[in-house]
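Novice: In what follows, structures are represented as structure tokens.
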Structure P
Amino acid sequence: MFVKQPRSHLLWVLSVLLFSFCSNPNNEPPEIGWENNRAVSVSFSRSLVKGVSDDSLSQYIQVSLGDFPPNPILGEFSTIDGKINFIPVVPFTRGMHYHIIAEEKIIAEFTVPADTESKNPNLTIFPSQDTLPENILKMYLVFTEPMVEGQSLLHIHLLNNNGDTLSGTFLDLQPELWNEKSTTLTLWLDPGRIKRDLIPNKILGNPLTKGETLMLHVSENWKSKTGLKLNRHYSKTFFVDSRDEQIPSINLWTLSIPTSTTTSPLVINFSEPLDFSLTLNTLQLLDENEKVVLGKIELTDEEKGIVFLPLNPWKKGNYKIKVESRLEDLAGNNLSRPFDKDLKKKAAVEEKDFYERAFVVE
């Protein structure tokens, strides 16, 4: 695979135009191959790349996403019936424009049509509170449709009161932290800048500063995997408050306990907002026989509590809430230890894998 040398955008565009006229006089467009409504290949004339053996195609040609600079995608080349065929590792994205490049010049281009039957995705941003701790560790973007991955920081901007973009606030992770369905993205603020004994914190300071009012902006140009943009741009304005260095405790939770023979919810108030994703994935309800009580958990009160909706009516007896110790608050403090832990100090509580809270249904 060749390595493109740096050049100005203007020179790049001029070379593209010149080569397009000289090298593709027939203007035969590439042909997209489809499988189960997905664009799984592209083929183009072998005459566009003369003097290159079949075994050397991958060294001279690349398929790239976008205009400038080239963003090559992984895949395999082969020749079939006088045409070069390229199969990407991941199917092409609906609505995106691609270039086929040989020897630093664009020899062909194609756009994968958007899926007009799909819906424009919506977005919900977590935490949903408008006041966040200075040492907040994570934010979540939850979409209604699978989104294009690897481009989050092109579409996400954190702005201060003056409208200036704060750079380096979020970690540029590759691969990005998506769930399996590509509908939930976890954004990490730089932990090295949050932990006060680490060099990044001492040099750059905390990503956020107490007393600031900031706005998280998400561009409507972010596309789903079906090629459709967000239904609108999204923004979240929030105030930065003091650091949170206290570990959450299930002993401080307040419970509203339902009565037997009903399907009324069990309501739990945490007294503080907890991590959106972990709250939904670290709690279980067990009956007196240690069997899991089937039901659904829903977040309430800006992630400060949950309601548990049982599948079957409650029976009289003893129950308990079993919580994994990795459950965190917004600052990454879990049930066993604070995120910004002083290694010289003894742990405030005994570290366990699980914590339990008993209650009785009458």
Structure Q
Amino acid sequence: MKAELAEPIEAAPRQGRRLPAACPTVSVIVPVRNEREFVGLALTDLSAQDYDCVEEILVVDGESSDGTRQMVEDFAAKDRRIRLLNNEKRRASTALNVGIRESVGDVIVRADCHARYAPDYVRQCVNCLRETGASNVGGPAIPLANGGLMHGAIVAAHLSRFGIGVARFRRTSYEGPADTVWPGAFLRSAITEVGAFRECLDRTEDIEFNARLRRAGHKIYVSRDIRVWYVPRRTLPALCAQSFANGRGVAEMLFLDRSAVRLRHLAPLAFVSALAAAGLMAVLAPAGRTVLLALLSCYALPLTVACVCACRQARRAALLLPVVLIALHMSYGLGSLLGVSRTLGKGVLRRWKRC
């Protein structure tokens, strides 16, 4: 079942799908909540962009309690373009809508705190929008390692096709059309046309929004010239928590817009479900043990290949990669199971139809 389209953003009149001939103005929107450790580096990069028409950097805070707000205010005192906005609902989707409504730019650049940006990041985003005719662009999400074997293994999982690196925008050498990008630089006119981000979605608002863009005939493009580095979670528990939440969000979105979900999103759900069923069969009948062993063998083969392929780049960290990949798949799959169960059990469909 598909819900109605989200309400349109009314911050600017409809402009068509082309940028102004002169220097298009840019509004940067940074959703944050308790990001004191990362927000300073992100704002340093964004304040130093070499593009002359960055009109504003809107930091939309979800009521942080760790000193994030004070840090942003300190940056704002030094750079008049930085403004602190409040996000009472504490969701990224709400933060984006708050920022878009307050913004004035022809181009809306979404910025993530867990990232570092090249000095020409905004300029290359604008160039790509102009040259490709796309409505949303981004660069390959290159994971940034900062030392330690576990973090090195987590970075390797981000790069591995058997891990997180299956999506086009996560392939470091890819350039071309994609179904989504990270974090994204949008034409304001495209947002006005297809509507706001869905605030009932917590983790997958970008996937659903990009699906609406594609259905409306807009192009999404990844360019290697757009340089942005993603800072992965540093510990295994943090990675599992993130993966669990992502899996839950994708599963819940199945009931909102099935076309936005790709097979890669459902693979961990299928694996964990099959593993649970095989485990139950093994308890109830001797033949179930054969099924369980066959399933684990089928999983072990690509797992081994992925770890061997990662040895050259990850080196010693590849020794921990099996643990990271297994934890990643299991947490994502369990999150997906919870998402399906919660959606079916609590009648979330009724809430989504109203949002």
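Novice: Assuming -2500 is helix-only ellipticity at 222 nm (-39500 (n - 2.57) for each DSSP H run of 4 or more, over all residues; to 500) as calculated from a single structure, say which of P, Q it is.
Specialist: P
Novice: Given a value of 71, 48, 41 for Cα extents along the principal axes in Å, point me to the structure among P, Q it was derived from.
Specialist: It must be structure Q, since only it matches.
Novice: When relative contact order in percent (Cα under 8 Å, 6 or more apart) is calculated, the result is 20; to which of the structures P, Q does this value belong?
Specialist: It traces back to Q.
Novice: Out of P, Q, which one gives 2.5 for distance in nm of label points 7 Å out along Cα→Cβ at positions 115 and 195 as computed from the coordinates?
Specialist: Derived from Q, not from the others.
Novice: If mean count of other Cβ atoms within 10 Å over residues 179-186 is computed to be 23.0, which of P, Q is the source?
Specialist: The read-out comes from structure Q.
Novice: One of P, Q was used to calculate Cα Rg over 2.2 N^0.38 Å, for residues 91-234 alone, giving 1.03; which?
Specialist: This figure was derived from Q.
Values quoted throughout were computed directly from the atomic coordinates according to the rules given, and no laboratory measurement underlies them. What you see is a predicted model, and the numbers here were worked out from it, not measured in a lab. Cβ atoms are built from the backbone, for glycine too; each structure is taken alone.
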